[in-house]
Structure P
Amino acid sequence: MTQSSPRRPLTVASLAAMKQRAEPIVALTAYDFSFARALDEAGVDLVLVGDSLGMVVQGHDTTLPVTMDEMIYHSRCTAAGLERAVLMVDMPFMSHISPDEALRNAGRLMKEGGAQMVKLEGGQEQAEVVRRLAENGIPVCAHLGLRPQSVHKLGGYRVQGREAGTAERMCQDALALQQAGADLLLLECVPVELAGRIRREIRLPVIGIGAGPDIDGQILVLHDMLGLTPGRAPRFVRNFMLDASSIQEALARYADAVRNAEFPAAEHCFQ
């Protein structure tokens, strides 16, 4: 296995520099101190406290019940375990319905939760929110494609952007969010060709989950890549605990697989 990266703390600017160097960005979710420390030691570059905690930690069917106070709590726990990785935290459902409310809640995530960047779901309709956060010094990751907070509107957890019209709108959304001041873009469950097109059309680092290999980095839900999720795993997931002797080895294997362009493979992608 390759050696994990030096322990110098990374920043949001570091992620942009990694894109310029064509250095893959390794990202995973975490929700507590112990796993955050394990991810940090494995050389993970970007840790997301996702509202996915509503499903993998709290046992809900969706991410919708997660509250701002819960996100702050898990962010604070996770921040305590990190020395090197950038900490990104989800803005939960209905926490950014206006620029003023988004600013107040994002400020809490940073002041009380230790976040270095916040992530919010939505396209061009979120441009004013992104602009307000950026103007106040809050780094933002935009989230396009499958948006779990909109699962009822979308009709389920489905691949997004297969139709020409929706693909074009997603490209326009990415450009609008970049112009509004976003620092990063996450694409979830989109076809490989579309993800690659968006990555080429914008200057922001593009992180993917189920978005193929032609982007700047990869992220998975921690519990998925450790094989802890009950039932059938999503197509884009690989169980890195298979043939690993420990969780730490599985994390290191994941980091290596992303950096060596071994993950995702064709079987993890959508056309």
Structure Q
Amino acid sequence: MSQQLLARAANTLLDPNGRALAAAVQWWDLPGLEAGPWPVAVVGEGPPLLALHGFDSSHLEFRRLAPLLADGHQLFIPDLFGFGFCPRPIGGPYGPGAVLDHLERVLEQVLARSGASRVGLIGASMGGSVAVELARRCPERIERLLLLAPAGLTGQPMPVPPLLDQLGARFLSLPAIRKGLCRSAFAMPDRDVGPAELEIASLHLACDNWAGALGAFARSGGFAGCGTPLPPQPITVLWGQNDRILRPPQKRAAQALLGERITELENCGHLPHIDQPTTVARIWHG
């Protein structure tokens, strides 16, 4: 189902950057994971760069940033385990451990296919916490990190009780709720959120067992408190002045942890790589 859905998206998405990135997806077999193949968008040439999307999202989140990085990097954008267009077997182990186990296998394949010994790493929102965890697990394989409005670096896991997890998933599937969440992620939603953005924000909900996997992830407590200790690699952090997803207490806690690593962008929401992709690319390229 996921492969057919993405194949159609490569021809029919309203956003031309979205169509191009969907068309760039490869389906990888990963040793030790039997439910595959697994989607990884691959674009560009040069040193490898791994990009990780946020909660209940997909590789399409990087549709505006990918073309700006592809002239200097070979960019690998997997869908995180249990999210995006990944296969979701019934009863799978949907939690942080499974996300990281899957990513370690992706990383092994990235290094093998590129012939490199290390990769750059970008993580957005929850993908920022995933990136930090992966960098701690594989310090010799990660060169440096760029975190975009990272979520989950502080705080404690808060597992959602059974039954409530499925009610939450059903709530998140409602068109009005999806629209509201999409709008809240942009600095200027009246200007920037239209049918193309709403289409991409909801496309992966049609994948088999979307609600079951999302509910199981919620029961696990997800990623929280992942920032301590910070990994040894150089870290740069960007977040938006107009971020309505990260609450002020979360920002204050992250500020205390990350300090001068943070640059705040004006006229930017929770998605710097969508609101200001040119700025993000410039800062990555240095």
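Of the structures labelled P, Q, one was used to calculate Rg and Dmax of the Cα atoms in Å, for residues 43-130 alone, giving 12.9, 41. Name it. So the calculation was done on Q.
Taking distance in nm of label points 7 Å out along Cα→Cβ at positions 107 and 195 from the coordinates of each of P, Q, which one would give 3.7? Clearly, the read-out refers to P. Which structure, out of P, Q, was semi-axes √(5λ) of the Cα gyration tensor in Å, for residues 163-234 alone calculated from, if the result is 25, 21, 11? Traced to structure Q.
Computed from the coordinates by the stated procedures, all read-outs in this text should not be read as laboratory data. This is a predicted model, so every value here is computed, not measured. Cβ atoms are built from the backbone, for glycine too; each structure is taken alone.
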